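Next up, some structures in structure tokens.
The numbers here are math on the coordinates, done by the rules we state, and not lab data. Everything quoted here is computed from the prediction, not taken from an experiment. Cβ atoms are built from the backbone, for glycine too; each structure is taken alone.
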Structure P
Amino acid sequence: MRILVVTHGPDVGPELFGDIAREHGHELIEWDITSAGTPTVDADAVMVFGGSQNVGEELKFPWLREEYDALRRWLESGTPLLGVCLGAQTLAHAAGAPVSPVGAACAGFVPTRLTADGMGDPVVGALPAEFDALNANRYGFEVPDDGIELARADGLSQAFRVGDHAWGVQFHPEVRRDQVLGWYRDDGVLTPQLEAAVDAGIARWHALGRALAEAFLQVASGKSS
């Protein structure tokens, strides 16, 4: 399977998900939309990862409009799609849902619960009914009108599905330790306590990230065959 990986800069790549996809023999094509613009390659599936940019900053980052258009094309074509953090927010926006600041930065592990629909979902349902999800965000999404909410935390949506081929998750199942600590440091929220919490939970989180990645790859492989 040929997977297009859309990124938003040098420190927000596919990480763990990239490793798992290659282990399963899939080809990854990384596309930094901030410098390359509209993706012009054909792919069997698409993953869109995080970034420091936000929905609503189109004047500062004009390529966001190109991303929205690409997401709408993938939605219309039925291309298997997974959006993570900013990727989930741009997916929600492209599907017509509001995206807005959530207040203070959300950093660290957050108790998260699957909805009933989430527990039966072929991708997000690979996660436990309750789990601590690693977050790094200041914005959140609402669920599109034609979408299904799959997970919630602290009264906010954390995952959704549009149709039967597109998923968005607010948390970061792909992230590595040093990567996320670097984000927290750059955002001015890193503390010794937060670093210790990441260290204590990252191995368990990687196991859940692997489960989610493999579930998406399995569903995407079936839809692209």
Structure Q
Amino acid sequence: MTLGNIILLNGASSAGKTSILLALQQVLDTPYLDAGIDKFLWMLPKQYLDVPLWHEVFEYSWRENGDTRELSIQAGPLGHKLMSGMHQSIVALSQSGNNVIADHVLIERQWVQECARLFADLPALFVGVHCPLEVLEQRERERADRTLGQARAYLRKVHAHGTYDLDVDTSRFSPADCALQIKVRLQDGPPPQAFKVLRERMNGCDTVEKE
């Protein structure tokens, strides 16, 4: 069976990933399944979506920085397990011939490493969804479903690996325009290479660290 395409959208909270995902589902010529992070988080029992059990998924802590308090976010033990299940589910969907779009917040190096290992030999397009911090924070304030400070905390980590097949900027382009850019890259661009590059780079780093 032919492998299904994978489009992985990575960016900070409030960057516009979900809006791009929905626009892609409308503009692409074949059906793409939504296998993004929220789909997996909402599989959890409801009590895990609120404190104190939410800290098993994502651990939030606040630190003083001059006159301001900054939020720090890292995955908890359940979050690591859930995200690994998400990554492996995307592989299974592709291997069974399904096209997949997934929005993600790759704040942990081991998540990037796992995606690189799993997706490098699949038709997987890695898209960076970018937006300036001031725009992210304005969007965050206008939403009622986000912890204030979340966008800043994610932005520090989410693009740290620095390698994509395509970058889009949601402060300059609408979700529909970003979706069209991704469609053109998918159809007319060279084969995706970002996950291959990341796999080689991270394998090399691991070898150096072990030595």
Structure R
Amino acid sequence: MKIETIDFGMVNAFLLQAGEGFVLIDSGLPRHWPMLEQRLAAAGALPDKLKLVIITHGDRDHTGNCLNLRRQYRTPIAMHPGDVPLVRDGLQPKREIRPLIFKILYAVMKLLRKHQGAESFSPDLLLADSQRLDQYGLAATVMHIPGHTKGSIAVITDDGELFPGDTVTNRRRPDFASFIEDRAELKNSVIRLQGLNVKTVYPGHGRQFSREEFLKIKV
């Protein structure tokens, strides 16, 4: 499977070859739109071969270009129902944030979101735990992994490529989420993912890393 990492500097999106088309995992912030559109077009996904956008969770740095893709290219948006209130109603859950610098950044992000008047939307498709993605040309399974947010999901391909959103990150080293809605659920989700036959982890933030590094993460 061909995987293209779209590194926006602070957050990643991933373009996966899916049969004769493509599936995009996450979409960056609204200001990343010119880069995202250019990369998708260069890969051949636009204007008409992007079958689906899968959102790993409802935070704006992952959902910021959903409306652009749907309006301009009629690409359907899919996510877990647990995070629909975040994108539809703009709700922000209370979270444990670590370390201190991220508490400051989160406060700034909330102010910017309010000031910019982020557009709300509802997804076209709701994804469930253990749902297969074969109908979109992708040999992969959706996993519901709450903890970072209620509706966080991962995508695990049959070849062992794992896309866990922000449930695990690699800003400085492989680690669990810095923003935690429910630590007990997060721990269970990480343990569940570590029990899979994972080959490579592609986190929402930071570089990809190996199974060996992944198994060292403790919540």
(request) Figure out for me which of the structures P, Q, R the number -14000 belongs to, where helix-only ellipticity at 222 nm (-39500 (n - 2.57) for each DSSP H run of 4 or more, over all residues; to 500) was derived from the coordinates. (result) Q
(message) Quick check for you: by distance in nm of label points 7 Å out along Cα→Cβ at positions 124 and 148, which of P, Q, R is greatest?
(response) Q
(message) With relative contact order in percent (Cα under 8 Å, 6 or more apart) coming out at 17, pick the structure among P, Q, R it was computed from.
(response) R
(message) Out of P, Q, R, which has the highest value for mean count of other Cβ atoms within 10 Å over residues 4-11?
(response) Q
(request) Name the one structure among P, Q, R that Kirkwood radius over Cα pairs in Å, for residues 84-179 alone of 15.0 was derived from. (result) Q
